[in-house]
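Read-outs throughout are calculated quantities, based only on the coordinates presented, and are distinct from any laboratory measurement. None of the values given here were measured: they were computed from a predicted structure. Cβ atoms are built from the backbone, for glycine too; each structure is taken alone.
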Structure I
């Protein structure tokens, strides 16, 4: 038993540093001779390997380098003291989780590291030097975490809001999107709301929209909608995500549920119309021609509803006209593919001709609505200009077809269609 105790005692002695070793360090520090105390603590680490496992040694190192770091003049004289103070402080916490020595010494080292790194980060931030700003804010952000976790401010704060936001802003501006999202997530997970913070949720949802991360997108869009229920942006993002990442069946389900709620806007209908019109390759593989045609018709119906909600939306009318015009082109192709002299083929062509006449009339109706709205606009976007040009060409083509088919059959119809054809053809 004695041998065991002797060995334990010996090991204990080898693993500690006596108070005498820190006497010069402490004396210089108390007298505010921080440069002298730095020399002393550096000497302790240089000559005694036991310092590497001494919580007290690491705390002294953190306190001394923290004090030098907080002094703008000394910080220039001793480059590297900031990172050393931060690393030393973390090493101390690792060796003494109870933080007994820190509590006895006071928390000045915490403030020195936290505040100085923040102020340097803010200085770089104001100069738009985003990478340097982020590097400094990240340390202040980590220290802020320690402050809140240990309630060192005695305010029971769960997050250092100020530093978290600045760190996120710096990461965002530095184009470090994954880092920015990770920082903002901590904020959003606590569901911190308010007008000033809406941009955080905007960034998070856009980030996961763009990275196609469905679970994270759904999580944060739900929080955003909970905190800011009147913001229409969230619905637009959901539609944008569905457009790029959902199957046609999922899109149909979303549309049915949304329409049943009676809150779809003209823009919503246009978005759904685009979803149904632009069938992706994976969905198209499992669909026959009839299913594809029905889906296109659903797109046309959505565009028409959009126009009914907003009669100044020429693009909605144009899109509806495009759906009918494409169907008309398909029917003409079917007519050509059913050439032949047999009664059955002739009957089939007659039926196609009948359908074609009805569809072309619908195409004309909606393209003319589009023409009326878009032509009247003084200021047109690039899309509106292009749509107007295409609508005019299609109308000329449709009226020419009607004109030719009425030739020798109905002079009155021929004259009417010729007049329309001449009008639109003159604008091409």
Structure II
């Protein structure tokens, strides 16, 4: 298996600044102040140098919407091959674990270049078709109703992540793939390890533990696909295996395994953040919460505005595969690129009063949070549907819902995904 097609490739060293590129010596998306509130800092970075090299990260940072869209729309120059890779070199002990002969997932979707990306996307797109989403919608509505009713029956306060925002997206995507009920918490834990591995800065000791879990996680996915090979069900994994059986030159067995491995993370973790961020935005602008309580047709645009204003994914990555120039800065082949959505989604040339949350914003859907072009997120429609359903039910069942006061919100330290790790809510006791 060639290294370029492996799912995770850790860098050997940190890339240096391109000649002539402005350099920022102190900023990193892992800095505590940026993790707490990235938007004022992202604005300053964009206004200072729209494109610059971050010494702490080893990436060239791109902050303007027009430049980010250019990168997305030119995949022959800016490859997606690094989006699942660790940011920093791995400790030798962790690398030794992942050198196990059977740890061999291959790049399939977000990190596979053309022409193979287009070939594989044909099969994965079928899983996210409008027809399939329609069949999921009622199940999603039913499960969200059960979880929200259970939360509201617990008293007049609850922790939302553990009650709804964590289990609902996981259950939806895991049932979609075909994972058996009862394994959700275990798989979700492995996915948290992957977030730290690919988008965080774990210590050497943490890397070893994460590597052991990732190896177990990959072996679980392989065993699951092997079972589905012999015992087909009405699920996405079985559909992929049917496609493999029909023409194994178009979709290989290892690609089926790797799609399951990749989708089991991508299909839920950002959605958990979106469910929480939508409430944070709306409760901080109570008049707009009251507005969607009175008129649920405002909810879809409120979800888009949340994705713009407080995105669950505030950055993504690319790497140049040839010498190029972006925004007047010369970038040699092999330059890692950090696309700063937090800056672009609040760019004043794109959005009027960008630091104002406005569920009636006419171009809220113009946000870049799901990417653009051939790698536009396949699960965007599913994510927005889940957020819409959750808001419809919460506004209907608990219009008095609000944040519990005096809680400290914290986010998992990583460069890409953003949402509170816990979110405590309270509501009025319903009258008899």
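I have 251 for volume of the Cα convex hull per residue in Å³, calculated from one of the structures I, II. Which structure is it? Please report the intermediate quantities before stating the final value.
Working: I: 251; II: 142.
Only structure I yields this read-out.
Taking -15000 as the value of helix-only ellipticity at 222 nm (-39500 (n - 2.57) for each DSSP H run of 4 or more, over all residues; to 500) derived from one of the structures shown (I, II), identify that structure.
Details: I: -25500; II: -15000.
For helix-only ellipticity at 222 nm (-39500 (n - 2.57) for each DSSP H run of 4 or more, over all residues; to 500), the value -15000 is produced by structure II.
Once relative contact order in percent (Cα under 8 Å, 6 or more apart) is calculated for all of I, II, which comes out largest? All intermediate terms of the calculation are to be shown ahead of the outcome.
On the way: I: 6; II: 25.
If we compare relative contact order in percent (Cα under 8 Å, 6 or more apart) over I, II, the biggest value is for II.
Have a look at I, II and say which one yields 15.2 for mean count of other Cβ atoms within 10 Å over residues 33-40, as calculated.
Values: I: 18.4; II: 15.2.
Label of the originating structure: II.
Ranked on distance in nm of label points 7 Å out along Cα→Cβ at positions 73 and 121, which label among I, II comes first with the largest value? Could the numbers behind the result be given before it?
Values: I: 2.8; II: 1.5.
When distance in nm of label points 7 Å out along Cα→Cβ at positions 73 and 121 is computed for each of I, II, structure I gives the biggest number.
Among I, II, considering only distance in nm of label points 7 Å out along Cα→Cβ at positions 145 and 337, which has the greatest calculated value? Please report the intermediate quantities before stating the final value.
Details: I: 6.2; II: 4.6.
When distance in nm of label points 7 Å out along Cα→Cβ at positions 145 and 337 is computed for each of I, II, structure I gives the biggest number.
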